[in-house]
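What follows are several structures.
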Structure 1
Amino acid sequence: MSKHKVYLSLGTNLGDRFDNLNAAIARLKIFCNVICCSSIYETDPWGFEDQSAFFNQVVRVETGNEPLSLLHKIKKIEEEMGRVPTFKYGPRLIDIDILLYDGLIMKTDELEIPHPQMKIRAFVLAPLAEIDPKLIIPGDKSDIETLLHKTGTKGIRKVQD
């Protein structure tokens with residue numbers, strides 16, 4: 001079985017945020033080989049600001065799962081952990097997004113890779129830059145470090161290595 005290099009973004013702003021991230025990573029380990037995890041960053045809410053701050057983290061994994069299969073397993077983790085759909089950019093117990101999958105560019109009704117908003121989200125770029133600053137997003141020319149410099153890091157604080 002071929003192993004694919006995947007970057008995932010994790011976010012939480014409800015309950016025990018440290019526990020939520022750790023529980024999500026433990027569940028990912030069931031079907032992924034977790035290669036590395038960024039530090040945890042506390043970030044101001046994005047998109048809808050009248051809510052608690054988020055903890056965000058990026059993990060790099062290897063998986064034999066194809067993109068849609070991986071997405072379905074991730075959504076099952078969110079559901080099992082108790083995520084309840086609210087509204088766009090609303091509070092969440094856990095959110096796991098596929099950012100990058102090898103060098104793949106794909107767009108379906110269900111999934112878009114690279115993640116369509118990752119280049120403008122400092123809460124994704126800061127932890128990703130920690131793991132792989134020179135990584136180039138497929139279809140782009142700038143590396144993660146350069147994109148983060150353009151976006152800035154206002155409202156992002158490292159809380160745990």
Structure 2
Amino acid sequence: MPDGPRYEDDFYAWTQYQAEVLRSLKTRDNRFDREHVAEEIEDLGKSERDATQSQIARILEHFLKLAHSPSDRPRYGWMRSVAEARGVLRKKLSPTLRRDAEEALTSLYEEAREQAGLGLREHGEDAAAEALPSECPYTFDQILHWGWYPESSERPE
């Protein structure tokens with residue numbers, strides 16, 4: 001795009017582009033703190049990126065618990081947490097943030113697996129924690145699909 005990404009279409013891409021444009025401006029007025037303003041704009045976008053990736057890790061953690069925990073009691077709490085995270089993603093996830101999250105999915109899954117494993121062990125579910133897959137078994141579409149949850153039949157009997 002000659003004018004860069006539009007604010008309304010992709011806030012994250014807009015912040016990164018605007019910071020780049022601001023840094024490239026030539027100015028004779030030294031009172032304007034161009035570098036710090038550009039850095040702040042860039043950081044706003046990075047904050048959005050971090051928030052969306054945090055919600056994806058949260059969803060993955062609860063998917064793992066839903067799929068592997070032998071306990072039935074906390075299931076609806078985990079499902080509610082997934083629904084809340086999906087709601088945040090629906091508001092924040094732009095095409096650029098989605099692409100970044102898809103590229104980071106392996107590391108987001110590793111983070112979620114660690115959290116899920118610790119949560120399961122905290123409740124004495126060591127066998128379930130040991131059974132967590134080393135690679136992400138979920139697609140990005142499943143992460144975002146409203147109402148989709150891993151089948152409880154995936155849990156050990």
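Of note:
- For helix-only ellipticity at 222 nm (-39500 (n - 2.57) for each DSSP H run of 4 or more, over all residues; to 500) computed as -8500, the structure of 1, 2 it came from: 1
- Among 1, 2, structure where distance in nm of label points 7 Å out along Cα→Cβ at positions 7 and 23 as derived comes to 2.8: 1
- Among 1, 2, structure where Rg/Rh (Cα atoms, Kirkwood Rh) as derived comes to 0.93: 1
- Top of 1, 2 by distance in nm of label points 7 Å out along Cα→Cβ at positions 63 and 95, largest first: 2
- Structure from which 2.0 was derived, distance in nm of label points 7 Å out along Cα→Cβ at positions 15 and 47, options 1, 2: 1
- Which entry (1, 2) yields the derived value 1.7 for distance in nm of label points 7 Å out along Cα→Cβ at positions 39 and 135: 1
Every read-out reported here was derived from the displayed coordinates using simple, explicitly stated rules and does not represent laboratory data. Remember, predicted model here, so these are calculated numbers, not experimental data. Cβ atoms are built from the backbone, for glycine too; each structure is taken alone.
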